[in-house]
Structure 1
Amino acid sequence: MPPSLQNELFSKWSSAFDSARHKLLAIKRQEGFEEVKRKGITIDKEVSRRLYLEFCEGEPKVSVNHRLIDGKIEAYEMPLDPHSAVQGELTYIIRSWSSRLRVHGEMDIIVGTRSVYRPDICVRPLNRHQPQSLRAVNSSGNPYPTLVVEIGNTESLNSLHELAEKYFSQRTTIQIYLAIKLYPPRRNNTFALLAVLYLRNNQNPTTPVVVKSFGTAPLSNHSRIYLQSIVRDEFITGVGFGGAPCAGADIGKYQLAIPTNLLFNDVPGGVPGDVPNNFIVNLWSLQDAILNN
C-alpha cells in the first residue's frame, strides 16, 4: 500500500476510534444481558496483521482498548477508573511474587495469522527460551509471556471467555489466562465481580478451572446462566454460590492460586527452588481497590 493511502487509512481508523470512545462512554450500563453478551465496536474489516501492527507501533494516542480478531479491528473497552484501579492493584500483587518474573502492561501479542490481542497485564519469567523469529510474541523477537490478564469493565463476559481460544492457540506459548469481569454498581452501591482462570494444561484449555464470584453482591441470573453453559456448577464458587462474603483479606476461599510450574514454563532449571507451588491473588484486595478508588 502506498504511504499516502496508508496514512489516509490510519487517519480514518483514528477517527473511528474516537467515535467508538463516545459510544462506549454513552453506554448506560445495567447488570443484565448486555454485560454478558455486549459486542465490541467494529473499526474495520479484512485488515492484515502486518498493517494492524504497523498502526499499533506508530499509532497516535488511542483512548480505547482495541484488538485484531480474525482480520477485524474491534474497540471493546474504555480504561476508566474501576478498570485502572484493578489493573494497578493486580500489577502490584504480581510484582511481589518473585524477582525472577517480569511484569508488563499492555503489549501487542500475536495470537494467530490475522489476530493480535493486547492484554492488560503480561508476566514472563526471566530466561525463558528465546523463540525462533517466526514464533516470537511480536516484532520485538521476545518470548511469549506465560501469564496474561484481561480486565473487562464495559467488555462483556462472553468476549472475555472467547479470548481463551486464541491465547492458547498453537501460535502462542502462553500457559495461564486470567479474566476479571467488573460489573456496574447497583442502586444500593453494591456490585458483582468475577475471576475466571484458564490453564493451557487443562484437558480443555478453553474451559475455566476456577470461576469465582468475589464482589459485594452476587452475580445476576444472566451471568449465572451463561457460566453454567461453559463450565460445570461445581467449578462456580464464591459470593452467591454458597460461599462466605468476600469481606476481608484472609478468607481462604478468595485466595486465587496461580500455579508456578506454568508461570516458569520453558525456563532452564524449571521452577526456582525457593518458589512455592502456587502464587496467590487475594481477590478481596481487588474488590477493595474499587471500593476505595
Structure 2
Amino acid sequence: MTKNREKKIYSVTIWGAVANILLSFAKFVAGTIGKSSAMMADAVHSLSDVVSDVIVLVMVKLAAKGKDKGHDYGHAKFETLATLAVSLLLIVAGGKLISGGIEKIRMVIEGGSIDTPGKIALWAALLSIVVKELLFQWTAKVGRDTNSPAVVSNAWHHRTDALSSIGSALGIGAAILFGGKWAILDPLVGCGISIFIFYIAVTMAMPALAELTEASLSDEVENDLHDIIMGVEGVDDVHAIKSRKAGSNIIFECHLVVNPEMSVADAHRITSIAESRIREKYGQETQISLHIEPDVESD
C-alpha cells in the first residue's frame, strides 16, 4: 500500500470517528432533554459507527505491512476482513432497527402511544442527516479513489446512520405536529430502511467472502490478462491461468508458451514486458508469477 493511499484512508476514517463521537454525544443530550426514544436509539447507532471506524483503521494498518517472513503474499486480506466485519456490523444495526421498529408498531396497534418528543430531538436528527450524508459522500469517494472495499463499506455505515436519522426525523416531526400517534411513522420508515441496510450489507459481504475463499477473478479480467500477455511479441500461447484477489491487489499466475529455441535471456525479457504491461493497468502492487514453457508443437 502506498503512503498516499494509506494517508487518505486514515484521514477520512479518523475524521469520521471524531464526527461519530460528537454526534453520539449530541444525540444523547437531545434524546434526554427532548424525551425521544428514537433519538436515543439513533445515538447508539452513531456510537456503533465508531467501532466500524476503529476496525477499518486497525485492519488497513495491518494490510499496509506488506510481505514478511510468515506472509509471502503480504497482509492485504486484512482489508477484506475489515469489509466483512463492517458488513456484519451493518447487519446487526439493521436487525436492531427492525426489531425496535416492530416493537413500537406492536405497541401502537395494541393501544399504546409513543411519547411526543421535544423540538431539540428533531434538530438533532436533521443535523445528523446532513453530517452523515456528507461523511458518506467523502468516504465513498476516498474508497473509490483508493480502491478500498473496506472504506466503501464504512461509507455505507455512515449512510445507514443518515437513513435511520431520516426515520427518526419523520417520527419526531409528525409527533410534534400531529400528536403522539403519528410517531408511528418513525418505526414504519425504520423497518423499510432496515431492509435496505440488509441489502447493502449482503452485497458488500458476498465479494469479501468470495475473496477470502480464494475465488477467481471474473472471466472478463482473466481474458483481459490473457490478451495483454498474448500482445507481447514472442508469446505463442497462454494457459493454466490462475487468479485471485487480496484486498485492493490482484494475484495472477499462468504459463507462457514460447519458441523452444529461445534463449533464457529472451524468455526473461518477454516475462518482464508482460509483467510491466499488467502492472501498468492493474497497479504496481499486482503479484505476478509467469512460467515459461517450450512450444513443443513447433518442433
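Here is how the numbers come out for the structure above:
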{"item": "Read-out helix-only ellipticity at 222 nm (-39500 (n - 2.57) for each DSSP H run of 4 or more, over all residues; to 500), computed value -9000, structure in 1, 2", "result": "1"}
{"item": "Structure responsible for 0.15, with FRET efficiency 1/(1 + (r/R0)^6) of positions 59 and 187 (r between Cβ atoms, R0 = 30 Å, to 0.05) calculated and labels 1, 2 on offer", "result": "1"}
{"item": "Read-out distance in nm of label points 7 Å out along Cα→Cβ at positions 235 and 267, computed value 1.6, structure in 1, 2", "result": "2"}
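Here, each number is a calculation from the coordinates, and none is a lab measurement. The structure presented is a predicted model; accordingly, all values stated were derived computationally and were not measured. Cβ atoms are built from the backbone, for glycine too; each structure is taken alone.
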